[in-house]
1. Kindly point out which one of 1, 2, 3 the value 3.9 was derived from, the read-out being distance in nm of label points 7 Å out along Cα→Cβ at positions 298 and 450.
2. Which structure, out of 1, 2, 3, was percent of Cα pairs over 26 Å apart, for residues 122-465 alone derived from, given a value of 57?
3. Out of 1, 2, 3, choose the structure whose coordinates give distance in nm of label points 7 Å out along Cα→Cβ at positions 194 and 290 equal to 3.4 when calculated.
Structure 1
Amino acid sequence: MPNPDRTARPPRPWLRRAGLSTALAALLTLAILSGPLGFLARAGIDFALPLRHALFGPLFPPEASDVVLVAIDEQTYHVAPFDQTPKVAWTPHLARVIDAALAGGAKAIGLDVVFPVTLDRPDLLRGRDRPFLISLRKAADAGRLVLGEAKLSREVLRPHAAQRLAVRGDDNIRLLNLAFDDDDVVRSYIARYPLEGGGSVTSFGTELAARAGFPVPDRDFLINFNTGPGDVPTYSLGDINACIEAGDGDYLARAFAGKIVLIGETLDIEDRFRSTKRLALTEGDASRDPPRCRVAADPERFRPLGSRSSMPGVLIHAAAINTITKGAWLLPLPLPVEAAVAFSWFVLLGLGFFALKPAVGALTGLAAIALVFLGAVFALEGGIVVPVLPLAGGAIVLFAGLYAYRFVIEDGGRRRIQHAFRHYLAPALVDRLAEDAGALRLGGERRQVTIFFSDMVGFTSLSERLAADPERFVEVVNQYLTVLTQAIEAREGYVDKYIGDAVMAVWGAPLNQDEAERLAAEAALDARAALDRFNAEVVVPVFGLKPLGTRIGIASGEAVVGNMGSRTRLNYTVTGDVVNLASRLEGANNHYGTHVIVSGPTAAKLGPEFLLRAIDQLVVKGKTRPVPIFELVGRAAEVGAERKALIERFRAALALYHDRDFAAAAAGFAELAPADPVSALYRERAERYRDTPPPADWDGRYTLETK
């Protein structure tokens, strides 16, 4: 029966992450392009506009504005003849302003102020509006006047019937209503209003631009607000009236010639709206307004003192008209381009969030948003609106979603793996395994591994000596095992099991390790050095015992790794001939008088940084083929010259031994035997073969009957 873990392995982490990033990117892109969230693309202009001004300055200087404003401001209400007169009675004064604008060369005049009632009645002030009505008729006949009206919830606030008659009907009256996004901010302008009977009619600002001779759009458009102080030249109604009374025609001509003149209120609390310019308002600074004609500016009254987050509706109309006359359209990205930009942005961010830790991911995301925002500012200068807020908001959603997924799903799996293996693997190896949970395959599979077996020297005598004190005995053994385990885990080894005083460790499972042999050899040498320190610091002075020793066997080869056991209890372990060989090599140390023996395949991968000594062609119990074995003497740089000289002399004697010159070999080994147990062993073999030579087909093998 095939192993399901080998035939249906989970997708690689990067593939799963890429798929999830792509899916979330697609969902977020669809959300951005959907109608309910569409206004967010425009909302980014609010934040880009102040930066555009900081980087590039005003869209155009105030003197280049095609619109000027005659403002019914706070100061107007405090100067004669307006200060003691209700506004409905101001019509004669407004008539003089309209006449002055016509005489001064205004291209068009728009009234963003509605007088739905009149004092011109027999019971009140008969004839009060006559100058106003005459001025309206004159301007209308010249084709340069547009009155405003406002559509309320149930009715339309219209100019008085006499005014409508004076301007010859609805042809010279247009709606003042503005378009609001879902957050009640004015960003776009209505170009035309549909009529109930079919067709459409231009809006207030669009009609004024058309009257001034400019081509106008048929569709609603985004307003490109100018920025900076005095961006729309503003004249106080009180000052203009005083200038007219003084007969200063030159001033009036300079103010109105070639301009579209708007007359409207700029008060603190009336007719004010939040616009896309709300973060770049400069109403409090009158330094760039035109010089006054007669009435000196009163800073406390000339400019509104209310909230700077809103602006008078008449200035919004002025900005819309300038957008038309300057051809300064703000155009959103084409839908395919916007979709491609958003999708690519979210995919790249998603992959980045998967690759980075949360803190670094947050900083990277903020940096990416800042770069996109800066790019949006440059695009805005070119008249292109980049949906920066949806991109930024989507990035935040993506960050929260992906890191939540990583914490709950991926890191949850990582935590389970860390919990399962923390008592068996080195912390560094546990972290690597947690990063690639797919590397842990349940069931069996064949792997190239390196097996490490160690056993305490003198365990039996230690147990006999401490038989009356089992707690102390267990403490000694546990500390001994701790020393070996720390050395193994420091070199990324997997402690498979403890068998009494013996330790079995693995490299190459559950994760592949390219340098398994080197790591195992380093662990063996580290363990011996650590045990020496442990003896000097604890075993002898604290426990009052003889120094502990250890024998180690290391073998490399193919083995079966995986979960093995019964249906009710499993153990992740390694099995195969290489495991048995490592165990035999550990025991062979007792025969050769060595401390660390490694197999031929292990020795072949260690390299010149380790000093090895070939000691035999060993046939272990249960096998018929010899295995080359080597003593791991130490790190080449740490082995003394005397020891290296002994090993060279041993190699020379061993060469004589394999050449069947047993007498010379015995003499060579005899010289080394007092200081080298391996040489002493070979002296006995050489003397035996000298007296009784082996068969002619002898290949140097030796059969070891051991545990």
Structure 2
Amino acid sequence: METTNKENKAKSTKKIRLIAIIVAAVIALSTVSFFVIRCAVGGREEETIVRGLHERTVSETDIDLVKDGATDYVIVIGENETNEQVMFATNELIQNFSRATGLYLQTKKDSEINYTENSKVLSLGETSLLQKAGVTYDKKEIGSSGYVVQTKGSSVFMVGATGAGTLYAVYGWLKEQFDYEYFAIGEIAIEKGLTNEKLLNVTLKEKPDFEYRLANYGEAIYDPQVAYRARFNPFHSLWISFDGTDYHTAFEIVPPTEYQADHPNWFSEDDTQLCMTRDPDGLSDVVAERIKEELIANPDRNILTVTQEDVNTWCTCETCTGLLNKYGTNSAGYILFMNKVATKVQNWLDETDPDREVLIAMFAYHQSEEAPVKETNKGYEPMDESLRLHDSLALFYCPIFASYYYDFYSEENVNVAVTLDKWSVLAKNIFAWIYGTNFQLYFAPYSNFNSMQNNYRFLYDRGTKYVFDQHQFNQICGTDWYKLKGYLSSNLQWKIDSNQEELTDKFFKNYYKDAAVQMRQLFDEEQTWFAYLAEHKAYTGEIGYTKSTLFKEDYWPRGLIENWLDLIEEAYKAIEPLKVSNPSLHKTLHDRITYESLAFRFIQIEMYSVYYSDFELQQMKASFRDDCNEFGITQYRELEDLAGYIGQF
């Protein structure tokens, strides 16, 4: 027993020294690393670049919105309104008005309202009241997601060019009137207990910096309401799908089981991709006809993809190889083929629906990433004029090999910048698919916070219309500041030049509440440590780090991990009084803290199991498994579910 106590004391002393050394390093680094981050963000905020349309005028009135716990206001929608998003907007207005005032608004059709300037109406969407009130707006100016909010007389008009725009208009008005903000599932900030409230005179004209902003993380993908509240396009609301597939659509459009026997030249010799060069006329006929079918079936959607399968291969037949040798990239044959498809589809649209504007996206990804251009004294030029993308094509750039700790302006990502600049010579429409997690190891700490905002700026300044910033997409709840990433992504894609530091502060205060100080300290220390890893250990934020690459003692010293878990314990202590005063909130905050413990507990189990007895280790594993099950964390990595991994415990 005496020997064991000495050993334990020695281990404890060693741990304390290690923590002291690491904390000293963190403190020493924090001034430098966060100065760099603030300069990168703050320096750009001082520029006068206006990237989107964000016009706002708000003043007070003497009109009672709520007086003595009662209201005369009603919601008004169009007589024949059936749009799903407008109906959702109506419900959101009802629910959030009630949260703020305790009152439930009635909803009426515009035919039931005899409008005057004294009417007390909250008008949603294209109602007949707009014209009577003299509210006008330019649909092209505000685009598919933009909106106008305007107070006229005693009424407020909230309208977008689409149902989504009208929904976002409601959120815009709620933010001004009641300080509304959505943070994550179960966390909406809004003023409450308002028994007397004056109507604000609000004029808003908003168009997000990116027209299309796809839901990028599991909870927004699986729940359209989350996407709506975060002002993302819900996952299956934007693209025309082929048998439920939005991307990597090649074999959904041209199924090998249906065509390969009669048309072997339409497929690569290894059967992993289409061959677009041996019979481009015949294959493009089939692809164009399939697109026409889907356009007819989806009259309200206008973008789709014809994109390769998700494997890093390409056809190596003689024709494809000849084009590769001629142009230096496989994308040349892809472009020539897609131009044929786009021409056939556009000719059909010109005859049948000339006002419809359709975009067909093709990938610059893996084997098709490089653009077929040449460098001249005037800059980049197409190697051949036939390689300019048809006006109805969009180039969907997916820089999968980028270093996401660094932004696209940095020398670490010079290839990304050059590649996109080359494609910009060929394509009028640019989409971007970027990444924000380690797809090989979801439970490993990962940081792209240093690059997220500047990457959006980089893409916007090169004319990008659409951003898909992909995080942990295939599980409802993710790890490693998953909720914060969703919140920042939502706000920064809407308005790139928002203050990221202020957004981060606001998130921690609202999401972690009584534990905000401890959780913000944990986040800051982790980000500072990443700055150290980037400076001294060549950490770059690749999206495919494996355990053997990443799980090293000098990357994640045991003392550092235990120090961070001690901060988790301090966060638990900070919410302890809520067990009595507000048990429901205590449970919510306890769960939110526990989310962020999982990555560090995973490292304990994977890297430092020898420091624990068999009994302790089994308890740690069981607790880890139970927490993952409770939160709905089901994936170990992109292509492996957690159950299979836990089975190896």
Structure 3
Amino acid sequence: MKKIIYLCLLLIIGSMSAAQDYSGMTGAEICSRSKSSRNAFINPMDVSPNTPRHSFDVQNYKLNLDIYNCFKTAAKTFTGTEVITFRVDSTLGSIQLNAIYNSLGIDSVKLLSGTNLVYSHSSSANILTITLDRTYSPGETVNVYIKYHHNNVSDGSFNVNSSGFVYTDCEPEGARNWFPCWDRPSDKATTDITVKVPSNVKIGSNGRLADSVASADTIRYRWISRDPLSTYLTVLTGRTNYNCDIVWWHKISNPNDSIPIRLYYSTGENISATKNAIADMTTFYSQLFGEHPFEKNGFAAVSSYGGGMENQTLTTISPSWNSVTSLISHEYGHQWFGDMITCGTWADIWLNEGFATYLEALYFEHITGYSAYKTNILNNASSYMGSNPGWPIYNPSWAITTPPTGTLFNGAITYDKGSCVLHMLRYTLGDSLFFAAFKAYATDTVNFKLKNAVTDDFTAKFSSVAGQDLTWFIDEWVKQPNHPAYQNSYNITNLGSGNWRVNFRAYQTLSNTTFHKMPIVLQISFNSGADTLVRVMNDANGQMFSFYFNRQPTSLLFDPNNDIVLKTASLVVGINNELNAIPEKFALHQNYPNPFNPVTNIKFDLPKSSFVTLKIFDMLGREVATLVNEKRDAGTYSVDWKAGEFSSGIYFYSIKAGDFSETKKMSMIK
């Protein structure tokens, strides 16, 4: 007699004695180290960069697997059937799927309706080619039924251990080792997975537990994910005699509704730290990036496993349950960035790993304060500076040819630099705009939520919300290698009558990278009174800035809070006229911002030493301010006009330098 039982599933593998020691490591370091060392098979198929569509779009994978003997004999063989439901996107008469020849044997292929189909399985390309019964047109839906088996081989993706556990591990392209699929991150599909196991085994997968049917000494578990996922996030994790504690998280939108967060662990493991923190962590991430998107979540500890893997709704981790502010916060952050929004190509992997590393820092800020957040970011910056391999975060070739895991999951670039770039974007935009743009990106149901994103999509979304084009920022920090090396200088001039001028020149040596435009902060100290902080936009190399005071300056600090965390910098007293910093001709640039309220910046170029006057006039031609009236060396200069005392309207600024003169119009709107 059969009976239906509903079980809480935890899947953890191995004994506590096999657990690795990750004390003192960040979640990003643990994640990077574990993923970099994996041997998941990589076999590229042609996909255009930033174009995640191909000739068909998989809608659902329905798997029915018998892995009973994997637990009984520790053999890696199993039998399975699969129904792939796909929508035709361009006229086609055949499809190609990734299926590793050494791992998978294909027994038969047919339409679900029963029509047998011709197929071939390439041992060299590891491609299953299926000839359809006819030519299909765009928009049609096809259901293909595949009967197959997994061979008794170790492929790094379908793992069986003699101590009685089974778990999958698929990133970046290992799903093709245990079921035929279109194994690229850009093609998300729902899943419906039924698994036959011994009655003393609990097995977990993506989504919700739809049912579990017991019969004699077996149980068939059925897990259904209503939310689409990329193939590398598909998971099975199971073992005998596991414990499972559930934390119910009450939704912000409806506190009467809740989702289970399942913590699966072996006897002897202490899960209290994670158990006590996970609901608050869920609320924190939900407030910042939109409410938790899935119908359940959980962690399955595998004692023989290194680090963590953010499988959608069931993360695999080592038994580092006490690493809440590092490993747990990092992997759980992936549920928003990596799972809910998944990189469209492997060239965009920083949208997963750099973001999760940044969320790790944000969680430090949440529980301890900003100084803890900043310490975390500075540690990431230090790790990057000490191990930078010299390639950019975004490499377009990776969208076509997946690099080795040690390159793809490089800790210095993908994790550390990625997180630091987000910190510097926060510094550039300010907290209000930064977090508003972040939330808008994460909650965009039309373009991103439960979908994919590429780097240019992210840039466009942030630019739209911030009200400014941020292409320059992403181009220099994400698409270019390395970081700026500043060789700055300044001097202080006594103008007489109690007036002083501070000149500051921002200069970068351009070796193996591009010029990095950035807002910079300068701290100016005086012989009396408080220091002054000045923030200016450094948008040209060798740019000169002048500041005027009616008290005596004594010193200047560049980036006093170290917010441009990826840099080297030196600062000397005395302005040097580097030849490549001298403009080729006189120029008066358009003020920025324009319109403005109440401060705007005016920049001008001097190709040679000149006596310069820069004056402001109103609509009637009356002089209302003199910004510069002195001899200046050759260089690029930047001057602010603080017009708070003046009314809205049109103004003109006019420069005279030697035989050069020019006038431009600007507008102040209060």
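1. The read-out comes from structure 2.
2. Values: 1: 67; 2: 57; 3: 51.
Computed on structure 2.
3. Working: 1: 4.1; 2: 5.2; 3: 3.4.
Matching structure: 3.
Only the coordinates and a few stated rules stand behind these numbers; no lab work does. Remember, predicted model here, so these are calculated numbers, not experimental data. Cβ atoms are built from the backbone, for glycine too; each structure is taken alone.
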